[in-house]
Structure P
Amino acid sequence: MSNFDNIGQLMYLPLDKIDSEIEFTESEFILEAAVESVKEVNGRNWIPLIVQEVGNKYKLVSNPFVYAVMHRANLEKVWAIVIDPDPKNIEQAKILSKEITPKINLSTASRSAIEYNHSN
């Protein structure tokens, strides 16, 4: 792999080539139910991991739940999309997967946006 050759590509990657530094917790019941659902569809993850290239390996950027389930299911390979490591792209991936809440500028936001963000 050279720098960023695979950006935007959906790839079937060896799970042992993907490292994660993302802290993640979920109940055993939910994890086991998700593992069973993966096994029922022949071990495929229809929601891909979001990763970035780091040398000849990959780093998990988003979808830590899927990553945890794939490990628990003992899969050898998983579907993943390679993302450009720009911090804005990583933030967008985390917002879209609901891992983080978008930030708003209180001085320019509408009242309804502020009320919505305050209630969540």
Structure Q
Amino acid sequence: MKMEHFPEDIRPYLIPRPEGEMRYQCLGCSEEFGIERLLYTCPACGQVLMLHNRLFGKLKETAGEKWQQVFDYRRMLNHQPLKGIFRFYEFIAPVIPLDRIVYLGGRRGITGSC
């Protein structure tokens, strides 16, 4: 489907721009760390880390119904970086440039006999 066939109010949302402020936040001590290096556990206390977007509140400026429409229309896009789970880009990894996302394809079921 070509961009001009999508509703005009949805078009600005279809191809997202990287934005956000992602940080690791410890579920134990609440300490925050930058995402420049890969961390699995909190360097301060050893507890589990969660990725946290400090600008998540900005997403609430768009109504839930609008997000649902955006995600439904993105499903119709032929844009590889926004396939699969990255259709929900703003809620998953809003700082990753789209050209850095690799889509490996989906599995549609197994055919044949065992």
Structure R
Amino acid sequence: MFIFTILTAFIPLLYLIINTPFELYIVQFILGIFTAFTFPTFMAIFTRHIDKDKEGTEWGMYFTLRDLTIAFLAVVGGYVATIAGFTVIIAAVSIMSLIGALLSWLIKPYIKIKVSK
């Protein structure tokens, strides 16, 4: 998960060099592949760490906070793109994604490993 999260952080930079719709499809395909390796793994780890009898609350909090954050940052991103341009937004997305990916390394010791019997 960590490796593909790092790789995913660099995908937005490819938007700066594409020139054709076909190239956009290729970039989106690569993003889809990388996401396919990270999203199910993240969901499994999140699920494993949910408190018993609080599953609905914790899933609800996760998706509500995630969706509100996406909505807020869409507004901020639109404003910054209007003022500074899309290149600034794309660079900022890559930098913040890379920082987030690197911060995920810090929680590694706290992840419960499921041992099969």
Entry that produces 52, 29, 25 once Cα extents along the principal axes in Å is calculated, selected from P, Q, R: R
Test item: relative contact order in percent (Cα under 8 Å, 6 or more apart) calculated as 28, pick one of P, Q, R: Q
Read-out helix-only ellipticity at 222 nm (-39500 (n - 2.57) for each DSSP H run of 4 or more, over all residues; to 500), computed value -27000, structure in P, Q, R: R
Top of P, Q, R by mean count of other Cβ atoms within 10 Å over residues 49-56, largest first: P
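All of the numbers you see were taken from the coordinates with simple rules; none came from a lab. The structure presented is a predicted model; accordingly, all values stated were derived computationally and were not measured. Cβ atoms are built from the backbone, for glycine too; each structure is taken alone.
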